[in-house]
Structure P
Amino acid sequence: MKENILTGHGPLCARYEHHPQKGFRSEGDSPAFMHQIDVGLRSLEHPGYGGWGGRFVKESPSKNTWRGARDDGDLGKPIWRWAEAFQNDWAARADWCVKSVADANHPPTAKVAGPLDRTVKPGEKVTLSAEGSTDPDGDKLTYRWWQYDDVDTATKIKIAGATARSDAGFVAPNEPGKTIHVILEVTDDGDPPLTRYQRMIFTIAG
C-alpha cells in the first residue's frame, strides 16, 4: 500500500484511508462499482457471468433477488480469483496520477478471432486465436485460455495450447443445448503487469 498508493503518487492517493496498523483496508463496497470497468469479461450482460465485481445467482426462480455465487464452493473465489489483476490495475492508475504516458504502463487489448458468441456442433474441433491482441506500450504479451466452468453448463473440457497466442482449441462435447464459457486472459510484462480479457460463449447445437 505504501509503495503503490500512499507514497509518491500525489495528494489524492496520499489521502487514502488505510488501516493505521495493518496498512491495508478492505473495501467491501468496491466490487459494486468494479463491474463498470470494462475489461472484456462481459459481466454487465448477466449477473451470473462473473467479473472483477464478483458473480451472482438467483435466490429462487420466483424471486428477482440475487446473492453472491460460489466458485468451487467458495463464496470469496468469484472475487479473489481476479484479485492480482485488479490490484495491479489500481496500482497502474495511481501511477497515472504522477507519471507521463511514456513512463506509465497501460492495459493490453485482448481480441479473439471471430464472434464472441458461437454455435458449435457436438464433436467439432474449435480453434481459438488471439492474433488481434495488442499492447499500447509495445510490451510482451502472455496468453491464457481457460474454461469458466462455474458459469457454464457443459462438462469440463480440455483446452489444447492453453498458453498459445493462436492455434489453441478444444473439442465440443456431445451435450446439445449446453454452453461453454472460454476466457482469454492477456497480460503484459509492464510494471505493474496488466491484464485484459475476452469471454467467448459457445452453445452446442441440438
Structure Q
Amino acid sequence: MTEASRVGEIIEASTAEFTAQCYELYQSPPLGSLVKTGGSSAESFGIVYHATTTSLEPGRRPIARGKDEASEEAIYQSSPQLAKLLRSEFSALVVGHRDGDTLRHYLPPQPARIHSFVYQCPSEEIKEFSQSMAFLNILLSHPLPLPTDEIIAACLRQMSQVHEDPRIFLVAAGRELAVLLGGEFRQLKFILDKVRL
C-alpha cells in the first residue's frame, strides 16, 4: 500500500469535523480530498471542504508587498519572514472512521485529538473507502460554509481518479445521489454536470 503523506496537524476538532494547520504554507490538500487522522486503531476520515491562508496574528492582515517585485516568488525571496508570519489551514467534514479492520461510513464515537497528524489518503485507501457511497448522505445533510454541491462534485472527481473505470464509479455515485436527493433534479443535474469526464 502506498504510504499516506502527512499534511498537517489538528488544531480544532469536534465529532463532525476538524481543522488542521498545514506544515507548509499553501500546501492544503485539494478541495474534496479524502484525508485521515489518528492512529491505525482510531482513524477518522474526512472530506476537505475549506482552506484558508491567513496571518498568524489575529486581527492583523497581510499587506501588499509586490509593487517593485518582478514575480510573486520574488516577494517571498525578498521577505523570507513571510513564511513564518502566515499559516495555511484546512477543514474537513468527518465522513467515517475505522473500527478495527472495518471501515464505518458514519461518525466516530469520539472526535479526533488536538495535535493528531492529518494525512492525505493514498489511492488504495480512497478506493477502499469509496466502495460505499454512504458518506454522500453526511455531505448532503451537514451545513457547510461553501456550496455543498461544489464539495460533493470535487470529492467525486478526486475519488473517480483512483478507480480503474472512473465512469462506472461516477454512475454509481449518480444513482446514489438520485436516491438521496429525491425530487431535487436541479441540484442533481448541477452535481452531475460538474463531475462529467
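None of the figures in this text is laboratory data; all of them are computed from the coordinates on show. Just so we're clear, the structure is a prediction, and the values are computed from it rather than from any experiment. Cβ atoms are built from the backbone, for glycine too; each structure is taken alone.
Each of structures P, Q was scored by distance in nm of label points 7 Å out along Cα→Cβ at positions 25 and 73; the highest score is held by P. Between structures P, Q, the calculation of distance in nm of label points 7 Å out along Cα→Cβ at positions 65 and 121 yields its largest number for P. Each of P, Q could give distance in nm of label points 7 Å out along Cα→Cβ at positions 97 and 161, but the derived value 4.3 comes from P.
Ranked by distance in nm of label points 7 Å out along Cα→Cβ at positions 105 and 169, which of P, Q sits at the highest value?
P
Computing helix-only ellipticity at 222 nm (-39500 (n - 2.57) for each DSSP H run of 4 or more, over all residues; to 500) across structures P, Q gives -3000 for structure P. Comparing relative contact order in percent (Cα under 8 Å, 6 or more apart) across structures P, Q, the highest figure comes from Q.
Ranked by distance in nm of label points 7 Å out along Cα→Cβ at positions 33 and 177, structures P, Q are led by P, which has the greatest value.
Looking at structures P, Q, which one was FRET efficiency 1/(1 + (r/R0)^6) of positions 57 and 113 (r between Cβ atoms, R0 = 25 Å, to 0.05) calculated from, given that it came out as 0.20? Answer by label: P. Where does the value 52 come from, among P, Q, when percent of Cα pairs over 22 Å apart is the thing being computed? Of the options listed, only Q reproduces it.
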